[in-house]
Structure P
Amino acid sequence: MLVADAERIIDEYARWVRESMVPVQQGNAVRIVTPMLDRNNDCLSVLVGESPDGGYVITDLGETVADLELSGVRLSTDKRSEMLDRFVRGYGVSRSDQNELYVRCSSSELVQKMNMLIQAMASVDDMFMLAHDSVRELFMRDVGSWLLEHDVRYVDGPSFPGRSGLMYKFDYAIGRSRRKPERLIKTVNRPTDANVKNALFGWQDIGELRKDSIGYVFLNAANCKDSMVPQSAIGACRAYGLIAVQWGIDEEEHLPDLAA
């Protein structure tokens, strides 16, 4: 593939995202329906309205947390509530007393802030679904602990701009060395097709500016049928030029490349 081919793909991708976003008037605000999907294969949407104090407020109206609680995930304990707040703050997102995930911004920040809120919604939807039915640490932390255990030096929760200027958050980044390029890591606790596609969202935009970086997607096999990651999820990662790591199956095979 040539750079010109990649430019065409990026332009087509940007056009697809634009055409897939639908604005709907809702009172004095506008709901924007996006192409990103939650675990129920429903499109994520946000409400954008003007703030009485000036600027804008963008919110999920509490739908992300409400849907998790309807699914049996209780976030009312102090530990889980604190965990949720810490998690969304990594995206620059706040949580209200009514469990709304929201951001406040000026007109110049609106696109960037909306992008980070949507990423946070998708990540919360995935990462707070617990494996099996028992209380356990987040899958993302499991991966981080594993990296530390094997003395892999990483940066926790970095964000990088894409060619469009939008920021995209990763769970971990491993710096380049003499032998290996920069490695960027996303984790997917429940490797459904929708969750994997959400994790890949923006990679083409990022890849244009970080051409020497390698992307890794950790897929939690424990949350898959028969503890086997679907081939469709692995194929989606490969289609984007990313390396799929099947957690619980083959993560040790990738350790030499991550630790180098």
Structure Q
Amino acid sequence: MNHCQNYYSCISCCGLFNYKLTTEELYQLLQDRTNQISQILKNKQDFPRIELLMYRYNQEQKESVIEKYNDQIYVCPFLGFIHQEEKRMGCLIHPTITGEEKSQDVSFYGSSICLSYDCRVKEDDESFIYKKIVQKIIRLLWEQHKEKILWIFFKNESVKNDGFVLNLLYSRFIGDYIFYTFVKSYYDLEKIHQNQELMLLFLELCLLRLEKNYSVTSFEINYDRFIEKYYFESFRKIFFNESDDINLVQKFEPLLKIC
């Protein structure tokens, strides 16, 4: 299993986080898409290409009124819940679901791009160390900081499913390429993965990042522009809000590759 689909799912490349929607609204959108596509695929002997193209056109029109963070980033309407109980998200017309080798050709990007696209994390994290750390971190975050996580994601909204929140967390960290570029540049990921104390310290850093006001969108480019020449300046730029104590950066120095 890769970075996209394993125990959790990352959906950043499908553009969903580019919508300025609450978590409750994101949930409802995914559920609505899932229900529609499930009905189209249900009991079809042949691949319903025309029906899916019509769905795509209608759904794109329907979602065109949703405000975006970046108008240039496309949001694919074929993203939904591929596992209803776990609320794991993914492509509802992936060949493993449809049984059709090029079923994603009805999408905007087509099969060749959808099946071959690798994000920054998937390209760089060949040993899967970062993925393994994130899988542990999101579980720890949920166990130790549930109320804070619910507030960050939901504010006063209702929680639909624990699995939905965990998948959101996973996608948030795997898809946050600025955060990944920073931690890969400065921190010893192998040591963090092996050391429980460092893992808990890294957890606090992840919580700090979640509290930072930022959005995750797909196809981010030139990640290194967010990294300054020195660690201290990079840390401030990526993690600090205006009210944060400047001395906070010293707390995470044990995570550095060379202290």
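Odds and ends about this structure:
- helix-only ellipticity at 222 nm (-39500 (n - 2.57) for each DSSP H run of 4 or more, over all residues; to 500) derived as -15000 - corresponding label from P, Q: Q
- Identity of the structure behind 0.95 (criterion: FRET efficiency 1/(1 + (r/R0)^6) of positions 56 and 120 (r between Cβ atoms, R0 = 30 Å, to 0.05), calculated), options P, Q: P
- Calculated for structures P, Q, relative contact order in percent (Cα under 8 Å, 6 or more apart) is largest in Q.
Since every read-out is calculated from the coordinates, none of them should be taken as a lab result. The structure displayed is predicted, hence computed values, not measured ones. Cβ atoms are built from the backbone, for glycine too; each structure is taken alone.
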